[in-house]
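In the part that follows, the structures are each spelled out as structure tokens.
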Structure P
Amino acid sequence: MPKLLLVGVGELGLPYLIAAKRLQASVGLVETPSRAALLRDLVDEVFPVAGTAEEQWSEAALGAAARWSPDGVLALGEPQVLAAALTAERHGLPGPSLGAAVVSRNKALQRAVFAAAGLPQPAFTVTERLGAAADWAAERLPVVVKPLSSSGSSGVELVPDGAAWADAVGRRDGEGRLLVESAVTGPEFSWEGLVRDGRVLLGNVTEKETGPAPYFVEVAHRVGTAAPAAVTAGQHLGRQVVEALGMRTGIVHLEFRLTADGPAIIEVAVRTPGDSIMDAVGLVHGLDLYEAVVRLALGLPTPAVERARQLRCSASLFPTAAPGRVVAVHGTADLRGRPGVARVHVGVRPGDAVGPVRCSADRPAAVLVEAADPESLEKAVADVRATLLIETEPIL
């Protein structure tokens with residue numbers, strides 16, 4: 001019986017645990033004590049982590065592997081990527097490679113690696129203090145300001161002009177090291193790749209819909225609807241990025257914009273994409289993507305990946321609400337009974353406060369839908385947006 005070490009699971013990683021059990025694998029869990037207590041009956045071994053810093057995840061994962069001798073190790077989110085990659089490297093297990101994990105966790109390192117590989121991306125500079133990049137930014141406005149290590153659009157901000165730059169410096173000059181990039185325009189996409197030993201087994205291009213400036217938080221992802229030119233560009237860029245990263249085995253999530261001059265890399269991660277993208281891609285290709293990633297981590301065959309093809313279209317949607325106090329939530333029961341609606345989640349209820357959407361965590365609801373073709377999918381998307389309404393009132 002193979003043994004899989006999961007480093008961090010939480011609610012979003014439960015499909016990995018379920019897939020591992022379906023494959024009759026023993027599951028060891030590296031997790032915080034509070035979360036581990038909720039999952040204790042679902043796993044075979046628990047290895048508690050003392051805190052949530054990357055170094056603490058690494059200490060716990062390395063110690064667990066030394067005691068338990070797993071056949072594979074798999075991380076869920078950003079804080080656990082280095083821990084799992086370091087453990088895989090140390091024990092000769094399948095993984096993205098320590099180099100790919102390190103680069104994926106630092107947006108400035110990504111820029112350096114992709115520049116050396118000659119891959120298309122924005123002009124950039126790294127600054128210890130935002131105000132020190134004033135001259136560089138003034139020549140390239142609009143620019144985007146980013147923390148070096150974050151996810152879910154947290155801390156990402158478009159700065160369109162000199163007045164906005166002065167405001168950003170006033171708010172963020174003491175924030176520490178930041179990445180400043182020239183803003184690139186064009187529709188945004190992501191590429192999800194399943195990779196074994198550096199070879200791409202499956203590549204998928206997802207269309208992104210983002211909210212307004214200055215934060216551009218994602219409000220929808222559509223799978224199976226991208227134009228052929230975007231798919232071709234994304235597939236080619238994805239393979240180039242895999243090579244530049246030195247990616248070995250696992251999943252890659254690449255974000256890019258398709259500009260007038262071609263694709264431009266936004267950022268890359270070697271971990272599970274959020275926003276139900278895994279589920280949306282699985283619906284389109286008739287594939288359990290979680291099981292596929294578990295198989296890669298354990299070195300098992302992936303026959304379903306090899307024969308996967310596009311069967312349908314899907315979308316993950318994130319309805320928003322006007323900032324204020326929630327008065328009522330309309331339409332959830334109606335949506336749950338409709339064909340093509342795979343999942344509905346609303347994270348607020350009457351009396352809760354809803355703030356402005358500055359990062360992914362601020363979005364109050366999520367819906368997953370599928371349809372036979374792009375036209376039917378757009379009708380389903382419009383139906384969701386007309387049905388699920390979060391009514392708010394100003395907080396006085």
Structure Q
Amino acid sequence: MPLGLLALAIGGFGIGLTEFVIMGLLPEVAADFGVTEAQAGWFISGYALAVVVGALGLTAATIRLPRKPVLMGLLVLFIAGNAISAMAPTYELMMTGRIVAALCHGAFFGIGSVVAASLVAPDRAAGAIAIMFTGLTAANVLGVPLGTFLGQQYGWRSTFWVISAIGVVALVGIATLVPKPAAGTPIPSLRRELGAFRSGQVWLSLTVTVLGFGGMFGAFTYIAYTLTEVSGFDSGAVPWLLVLFGAGLVVGNWVGGRLADRSIDGTLLGFIAALVVVLALFAWLAWSPVATIVLLVAMGALGFGTVPALQSRVMRSAADAPTLASGANIGAFNLGNALGAWAGGTAIAAGLGYTSPIWVGAAITLGALIVMVVAATSARAARSTRSERVAGPGERDASADTRPVASVA
């Protein structure tokens with residue numbers, strides 16, 4: 001494994017920690033600033049919206065710059081944002097720190113995915129992306145519980161200082177371990193990168209990301225209520241159940257990356273279809289503690305198992321201009337988060353019960369499956385048409401079927 005992937009994973013760990021640890025620290029943060037829980041919740045919502053802006057804006061603004069220095073600059077922004085949060089004397093300055101840190105999130109994962117893929121052979125690109133995203137899954141499994149514990153014991157500001165230190169480690173790692181691009185590497189063009197969005201497959205891939213991740217997140221956002229009010233677990237058991245969910249994320253990310261290197265579309269069709277079934281079963285059997293534990297882990301594994309394939313697919317569909325499309329897909333993940341949370345909350349507000357977000361998540365994920373079937377079918381038809389044009393009538397171009405599906409130019 002190239003050591004540069006480890007540096008990217010450390011960066012992903014720190015960024016994932018920044019995004020998710022605030023959920024466990026909201027009561028302390030709200031009390032410190034004297035704001036309501038709803039106002040403190042904007043530290044989460046504002047972060048997600050800033051991720052979308054940074055994923056497109058910063059990626060576009062830095063498109064012609066060498067990717068390694070850009071990644072280092074993004075980590076400097078990340079460190080600064082968390083340091084501002086750690087020192088913030090007011091709610092408004094804390095929000096500023098959250099936004100500054102969030103701006104680097106989408107661009108880092110978008111550009112980092114392209115760099116990760118470039119460090120390995122084309123047929124191992126999805127696996128390399130999965131390694132980078134392992135940092136994000138580890139943030140859920142280990143970082144968030146430890147960060148919450150640290151904040152509760154030593155004050156929430158201590159957690160953000162530790163996250164800033166992780167950013168420094170990632171910065172040093174990328175500076176020393178990620179190689180410079182080979183001489184003669186073409187300089188990306190913003191016009192060419194924007195041209196990638198003329199591809200229908202790029203838009204279909206982005207739609208699958210929004211719906212597929214939105215379905216899982218719709219179920220997950222309100223999972224604490226399901227676990228305590230429907231499954232009958234004590235509130236003290238919820239953090240440990242979320243650790244199991246996080247373990248599912250790690251396993252799914254690893255397996256999904258390996259399978260996507262064999263077939264991106266096949267992996268997505270299989271995982272998304274299985275996720276629809278798991279969500280429906282979860283909503284139906286949520287009254288059973290045993291079934292809930294099994295299905296909670298399966299939901300995490302199948303939901304995050306799609307991430308390497310989704311990121312690889314949008315990069316492949318963008319052909320020789322993958323950077324901006326890759327960043328847009330990170331924004332699509334966060335749009336999916338917002339969609340799922342809104343839809344699940346709407347269902348609860350309508351009086352449909354605490355399993356309703358899971359049913360809603362299953363419906364949204366079914367939409368993702370339908371779009372994915374359309375995308376895979378149209379891509380297969382396009383490859384067949386190109387083969388006939390190259391090989392001529394009555395002949396077949398085998399390379400259309402055997403080329404590495406995760407290849408990015």
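Quick check on the output: 1.2 is distance in nm of label points 7 Å out along Cα→Cβ at positions 52 and 76, derived from one of P, Q. Which one produced it? Mind dumping the intermediate values first?
Details: P: 1.2; Q: 2.9.
Here the read-out was taken from P.
Upon calculation of mean count of other Cβ atoms within 10 Å over residues 28-35 from the atomic coordinates, which of the structures P, Q produces 15.5?
Q
Please compute relative contact order in percent (Cα under 8 Å, 6 or more apart) for structures P, Q and give me the label with the greatest value. Display every interim value, and only then the final one.
On the way: P: 14; Q: 25.
With respect to relative contact order in percent (Cα under 8 Å, 6 or more apart), the highest-scoring structure among P, Q is Q.
To test your reading of the models, identify which of P, Q gives 5, 21, 30, 28, 14, 1, 0 for P(r) over Cα pairs in 10 Å bins from 0, in percent when calculated. Walk me through the intermediate numbers first.
Details: P: 5, 21, 30, 28, 14, 1, 0; Q: 5, 23, 33, 25, 11, 3, 1, 0.
Of the structures listed, the value fits P.
As an exercise: helix-only ellipticity at 222 nm (-39500 (n - 2.57) for each DSSP H run of 4 or more, over all residues; to 500), calculated from one structure in P, Q, equals -26500. Which structure is it?
Values: P: -10000; Q: -26500.
Computed on structure Q.
Starting from the value 3.0: which structure in P, Q was distance in nm of label points 7 Å out along Cα→Cβ at positions 44 and 60 calculated from?
The correct label is Q.
Taking mean count of other Cβ atoms within 10 Å over residues 84-91 for each of P, Q, which is largest?
On the way: P: 23.2; Q: 17.0.
Structure P comes out on top.
Throughout, read-outs are computed from the coordinates displayed, never taken from laboratory work. Quick caveat: nothing in here was measured; it's all calculated off a predicted structure. Cβ atoms are built from the backbone, for glycine too; each structure is taken alone.
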